[in-house]
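Each reported figure results from applying straightforward, stated rules to the coordinates on display, with no laboratory input. It should be emphasised that the depicted structure is a prediction, and the values quoted were computed from it without experimental measurement. Cβ atoms are built from the backbone, for glycine too; each structure is taken alone.
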Structure 1
């Protein structure tokens, strides 16, 4: 991981902000710490920023509004955002993910989790070459053949199930809300119950057998595919 990446930390609680800053700088990142949404927006417009660790509960412009404004502008919409949230803020987490945040961390958090989530977000946001399928992988998504294989054996899935699994696999470890899954697999104008996604996920898990556990439920938020699970070809 390059050491010249700039990470913006937006946290009004100085002690927490400094803890985040200390652990990221120990891992080789350059960081800037600000305490308000206004300062965060000003910084991203003035300084190249590769990732933002954003607290949701901020004075003045809150974290959700910051996320929304960054998504509005072409120059900032591709900056990965990891939300910092307190326990029990499921609604805000869902809203933040739907506004464009790529992940979230619940306070209190461990330093190892923080650094791992940051590395994952930066890696997935980079222009990495696509991975090729490997037969020693438990789960392989073969886009060319429109086929899913578990331990080398093809699995019979519906078109919707294939698209859902492919979407989750596009960013392993990142949480996807049900609304995001619906829009990505059926389009923004389709009206569909969240329950439909739950039914598809249940069916997928059964069909995938030993690989079914790779699809994780994030309670109150949505689903994610375990990092390091499938490869796409």
Structure 2
């Protein structure tokens, strides 16, 4: 490296989806969203909610943190807007927590609807009391430092998925799915088809009608099926 690194690089504003587009994703199960996105967008399975009933839908605001460092996450609180989901890229670091309960409580007061951390959090009882969905790889009492370098709202890789500021995120007990803002309109349109297909299939199952989970005849051009009994 030539010269001293910049402690923080901050993007103060960025495009966000309009309310109607975001509403198209609201209350959609994460599995529906990834189906509508051609099976893409799911963060690593280890990033899970602190309690099973935590769910969210919102707009990504991002913080890129160095290992054992949380300066960017601390600074991001000055640039969030109501409806944002704070996404912290910490590279899966398991040495120290990135955020704790007081930080989460203040994020909620600012209108943040959820927190997603590709790393650890701390103060679990207080985080649950804060009444804001928190998704992370785990929790530890170890605390990070506020040194940098870090980036705010310039995008992160979180759970193996690139997430840009302004992207749409949905989370539930199954995990988190991210949809790039540029793809959100098309995914929202397919999401309506997924909802209808799932509703039709559920109605058939409840009525005792068997669904076709595989097609034997359709395997003919792939060698077919051989029965051995």
Structure 3
């Protein structure tokens, strides 16, 4: 599985994570993105030891899209600060089953992760261990299909919680198309498949130069063929 490199310099590497590839090693022992990129740098730069490469943010295994990695500890610290203070901007495109009540809006919930089941749920404010989750969305199009109404949305992720977009949309009765974990319409589908969620745009300040950088990638995979995509 080849990884598309969008940009690279001495401080950062920006790539498009393939659908189905884990970001880092897991119990499946499948090739993971972090190991792939370290090997890529090792070979390209003819290094004698494993290169430093830090993961700044995550994407779920069935989600593809733009990611940035840091090649130095200084860059990692700076980019991590941007994640924490909200200056790193992350946009996603998604296809939902069902229709949202408004053409645009903000979803705000408190989410609680269950590490034993690797799932997250919406809970009441004040629940022990719960974290506030916020996202903004804009409806790009609505389609009537043989499978029912599908909604094509652009999402800006304000906070980055575990399975956040998948959980918040599913809690409104508009789960991600193809999501076997949170969308009841696909719950009986046992085999692994892509879900219609893609990290399509990433913005941040370069950790050394301060330049505002924007990287884009259009959604990939058969699951997005259920609608006619508009370029963002």
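Observations, loosely collected:
- The greatest value of relative contact order in percent (Cα under 8 Å, 6 or more apart) among structures 1, 2, 3 is that of 2.
- Label whose coordinates, when distance in nm of label points 7 Å out along Cα→Cβ at positions 49 and 217 is calculated, return 3.6 (choices 1, 2, 3): 1
- Of the structures 1, 2, 3, the one that 4, 22, 32, 23, 13, 5, 0 was derived from, the read-out being P(r) over Cα pairs in 5 Å bins from 0, in percent, for residues 65-112 alone: 2
- helix-only ellipticity at 222 nm (-39500 (n - 2.57) for each DSSP H run of 4 or more, over all residues; to 500) derived as -7500 - corresponding label from 1, 2, 3: 2
- Given 18, 48, 26, 8, 0 for P(r) over Cα pairs in 10 Å bins from 0, in percent, for residues 97-176 alone, calculated: source structure among 1, 2, 3: 3
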